[in-house]
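Asker: Multiple structures are listed underneath, in structure tokens.
Just so it is clear, none of the values below were taken in a lab; they were calculated from the coordinates. Just so it is clear, the structure is predicted and the values come from calculations on it, not from any experiment. Cβ atoms are built from the backbone, for glycine too; each structure is taken alone.
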Structure I
């Protein structure tokens, strides 16, 4: 990152064409760095998902249930911009794996509220720890 700021400081001494080349190079460096970091986090998430028999989407929905407050299937569908059928398929898998439980909404019996089981809580804690570890490595550079 030092080279980034050094390049910025030196731009004042360059022609407009040279400045543009430096800017383009810096943007390319930043994009490459971002993509490398993102791929690292993605690998951690995919590894955990595979270990517990989930897809990327399933792990994402499990995480959202852990962070949500009385989330329903409808709310998950809206948040993720996917169909209720797609959410239903994923939640059926989460139920089968014993990661969530579903209860009727006391205010509207047509709605069902999703909750984590102890096993689901364990998985989301692992997700937080592994993601945190990876981000810590990335922040050290």
Structure II
């Protein structure tokens, strides 16, 4: 049996949202708790029902679901990206891409100009295994 990934909780994603709002502005708050829970369940369902879902697929599914669900009052694109970044970090990966590229990516997803498969392919080209940190 495969080892289950570490999933992000609603409270963790809400903490990410709060930090993004404090750092970059906007209104704090969940617009629809059911949409948040549904978005967080998408990668879990993918992992359970499709055995070939790797970490980049799961991270892409999470980001896409959060971005498109608009479950927060403000900051949905920022939260979606940071949730994906956090999820990858928990599993030993990071994203190497310039900020303008990331902004364009998230805008394309939010506007419906990029689908989930394209996001996953982008992640596979930008995701890197983190080298273990031997000293702080």
Structure III
């Protein structure tokens, strides 16, 4: 069972108004405070990597930099590492290994089948051509 299944989080992709694929987390079915884990979807890839790296340092009893927790993606969200847990907004407690696995699943989801900008542009043109064709023949 994946960590997203354990915490009832759904990962999905959708197209925004510009024809760009967006990756999102639906936490509406998460139990209790775990719904707050949706913030993972606003993390930049470098922040995801930093979280994973810092958790691995802590798991290996090595020093880590708590300042990395202050970043654009986590602004307004209090995150604290208290081994063996991650505490989010003072009352959501999740085991570090679970949080790390969830981040890894999210990273992999974001990178699987991600089209290039060229592919996205071509898809957008094809949609516009289909719309024109539909107008002409209706």
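Asker: Kindly point out which one of I, II, III the value -24500 was derived from, the read-out being helix-only ellipticity at 222 nm (-39500 (n - 2.57) for each DSSP H run of 4 or more, over all residues; to 500).
Answerer: This figure was derived from I.
Asker: While we're looking at this one, here's another question. log10 I(q)/I(0) by the Debye sum over Cα atoms at q = 0.11, 0.19 Å⁻¹ computed as -0.37, -1.13: which structure among I, II, III?
Answerer: Matching structure: II.
Asker: One of I, II, III was used to calculate mean count of other Cβ atoms within 10 Å over residues 54-61, giving 18.8; which?
Answerer: Only structure I yields this read-out.
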